[in-house]
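Some structures to go through are shown next.
None of the figures in this text is laboratory data; all of them are computed from the coordinates on show. Being a predicted model, the structure only gives us computed values, none of them experimental. Cβ atoms are built from the backbone, for glycine too; each structure is taken alone.
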Structure P
Amino acid sequence: MEQFHINHWAVIVCAISNLLIGGIWYSPLLFYKAWMKENNFTDEDMQKVNPAKTYGLTLIISVIISYNLAFFLGDEGTDASWGATAGFLAGFGFSALIFAVVGLFEHRSLKYILINGGYITLYFTLIGFILGAWR
């Protein structure tokens with residue numbers, strides 16, 4: 001029987017990386033202005049956000065996402081390359097594409113779909129890499 005292994009520290013790092021990568025992706029360095037425009041958000045809208053609630057729930061959800069992928073990558077043959085590949089396939093092939101379908105039915109712009117779908121794909125690829133490498 002094959003060994004099944006989940007590195008719980010790697011899962012925690014993956015969850016925290018969601019906040020870090022999202023902070024960069026949606027920052028003024030990258031897509032903040034375009035994302036704000038595509039959502040019709042104003043600076044006043046952003047000031048109304050409860051950061052403790054938003055980031056707290058994001059971290060909890062990120063832990064669940066990271067454990068979910070870790071279960072799929074728990075096989076002893078998993079390495080960084082397969083982890084990144086599986087993360088990409090899950091991120092792009094499942095998550096970003098279903099996000100695109102929802103976006104199409106919500107009449108969202110291609111730019112909106114690409115900004116968010118790109119983030120989803122990058123995040124899943126990164127956590128797959130981390131989970132595969134940190135065995």
Structure Q
Amino acid sequence: MAVRNVSLFILYSSTGQILLQHRTHDAWRLPNHWAFFGGGIEPGETPTEALMREVIEELSYHVQDPHFLMSQVVIDGENENTKYVYVERYEGQPLQLGEGQAMGWFFPDETHELKMIDHDRAIVERVRQYLIERYVRPRDD
């Protein structure tokens with residue numbers, strides 16, 4: 001069984017939108033799909049180190065204060081992938097697309113019509129819940 005671990009990064013805005021990447025038509029994984037920024041964890045790297053490296057490569061963004069949201073194990077045939085998902089509130093730092101054909105801000109409910117794989121849709125749903133818990137429900141501070 002091949003194992004591939006990845007770190008994924010989701011920026012969210014103060015209005016509750018999330019930033020997604022539109023992968024190119026010739027991408028080796030998920031061509032022409034909407035997906036998250038991030039990528040493979042190299043030997044000797046922690047998920048956070050991989051996250052910071054990948055986000056600079058793909059978005060020219062310096063991660064400030066990532067919040068670990070969840071991990072997700074996906075088994076595809078003989079491959080097992082663990083996704084480490086981090087979120088961070090966007091505070092206006094310039095963004096420059098380094099990979100993919102486009103990027104876009106979407107409310108989680110707007111992603112239903114986008115070409116995405118089901119396990120990424122599950123992550124979008126968890127992000128939606130996180131944003132509701134964080135910004136809609138009163139907190140006991």
Structure R
Amino acid sequence: MKKREPVSHIMTKDLYTVSLNDNLKDAYELMKSKKIRHIPVVSGDKLIGILSITDILRLSFGLEEDLDASVFKMFSIEQVMKHHPKSVSPSDEIREVAEILTKEEFHALPVTENDKLVGIVTTTDIIKYLLEQYK
């Protein structure tokens with residue numbers, strides 16, 4: 001198994017992002033259409049939050065079929081997102097990132113360098129990496 005490999009080797013670099021000016025329903029539809037569960041919220045290229053599909057589903061008590069136009073009219077991305085999310089550096093070791101995801105029960109971590117969003121790493125990325133090690 002490779003040791004001390006940086007998270008930059010497994011992170012997603014081609015990101016979908018939203019801004020505070022975007023519509024919550026549009027963000028939700030983007031997440032559904034691209035089959036992603038977390039989307040960074042940015043101002044320019046600076047990370048300011050993260051929005052998860054779980055955050056949105058909580059608005060309807062976890063029932064996707066109960067999400068309707070009124071829910072999307074009542075809430076903005078800023079109200080639903082997690083502000084100032086924990087992030088990691090591209091040079092952080094995959095093992096360190098896996099420990100953070102496990103201990104803090106996150107499912108995704110934005111990757112930033114000099115306050116600029118450069119990627120995102122998820123639990124799925126970590127699992128895929130581990131599976132590759134066993135081939």
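Summary of values
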item	result
FRET efficiency 1/(1 + (r/R0)^6) of positions 9 and 49 (r between Cβ atoms, R0 = 25 Å, to 0.05) derived as 0.25 - corresponding label from P, Q, R	P
Of the structures P, Q, R, the one that -7000 was derived from, the read-out being helix-only ellipticity at 222 nm (-39500 (n - 2.57) for each DSSP H run of 4 or more, over all residues; to 500)	Q
